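Structures incoming, each one as structure tokens.
No value in this document is a laboratory result; all are computed from the given coordinates. The structure presented is a predicted model; accordingly, all values stated were derived computationally and were not measured. Cβ atoms are built from the backbone, for glycine too; each structure is taken alone.
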Structure I
Amino acid sequence: MILIVNVCSDRLGYFEFVKPVEDILKKAGEDFLTRHFLSLNYRDVSRAEKAIICGTALRDFEYLDMIEKFAWIRKADVPILGICAGMQVLARLFGSNLVEKTKIGRYKVKVVLKSILTYKNEFYSYFLNSRAVELNEDFETLGESGNVKCMIKHRRKRLYGCLFHPEALNPEIIANFLQQLIPQM
């Protein structure tokens, strides 16, 4: 089961940021469970084979004010993909800083390190963010757009982040993440 984490503080955000991810998983035939980050429980997290933390609206930062609600990620041994706000959660949880940097629209992403997320060298993606990430040594950069690190991976865990919204222009990134092998127990 794939756990989809909704970080939107406004119910309408679900339709823009969460439902498109659910639609990609439905099309792929994946079993999933969607939960708001404030209502996640141990059972939901323990059942997950993978997790996707969705994005949210441009000025919605409630999730950052409650970063401790994501402490379960530190102990998780499953692949996790953070989309926009989700990437910010992963970065903050492991000590990286966020900086004010607005990027809205369609921009080219240059892949600087190959990963399971994409097999392309560059592509266009849709950005809708007002904060970027200053990575610490726990993360490596997978992709950049201009001077913005927009695709990342934790060096020791299977945690991936996209500062852009692959559900908008690059659903294959989510499909590639879903196809990542789950280690045998």
Structure II
Amino acid sequence: MGFTRAELESYRGATVEDLVGDDPKLVFVGINPGLWTAATGTHFAHPGNRFYPALLAAGIIDREIDRRGGFTVEDRRHLLDRGIAITNLVMRATVRASELDWDELRAGGEAVREKVAQWRPKAVAFAGVTAYREAYGDRGARVGRQDAAWGATSVWVVPNPSGLNAHETVDSLAAAYLAPAREAGVVQ
């Protein structure tokens, strides 16, 4: 499935619903939806994004998810049955995260904190250290488990799976995603 540039541009500012079930164990938090994600209604959907290949390589999911054309009912069910939820710091779609401003990231950070308090997962993993630093005013944050938890929820920062994050590979992403997944009880 492909889109023309004009088709994708028509999704600028659109939102994508959170993927969350009744009992999420691990919440992944993206920065904001890209236009391909908005067009398909599927988080991390761009063909160059390595999120789902990394989940598969880590054993967090046990089958391939072809997200380019949007989740199937089975794809959604597979993720939800594994206890995985997905949301974003900022809900509006842009071409690049650099289009977001500090106020949006801070407000989005508070909204995510509220969702996590409501959903009560065992772990939350933010995909992108720079956005996490901006959203929570934590300039010293590094990739990995953060010192402060949110109640009973551990807080993690993991590398962004975007193809623009060229120094990461599917294998390095898988290793980073496996740690919070283990802590959340999604994998052993």
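With relative contact order in percent (Cα under 8 Å, 6 or more apart) coming out at 21, pick the structure among I, II it was computed from.
I
Out of I, II, choose the structure whose coordinates give distance in nm of label points 7 Å out along Cα→Cβ at positions 7 and 23 equal to 4.0 when calculated.
Of the structures listed, the value fits II.
If distance in nm of label points 7 Å out along Cα→Cβ at positions 47 and 167 computes to 2.0, which of I, II did it come from?
Answer for the origin of the read-out: I.
Between structures I, II, where is distance in nm of label points 7 Å out along Cα→Cβ at positions 31 and 87 highest?
By distance in nm of label points 7 Å out along Cα→Cβ at positions 31 and 87, the leading structure of I, II is I.
Tell me which of I, II gives -10500 when you compute helix-only ellipticity at 222 nm (-39500 (n - 2.57) for each DSSP H run of 4 or more, over all residues; to 500).
Corresponding structure: II.
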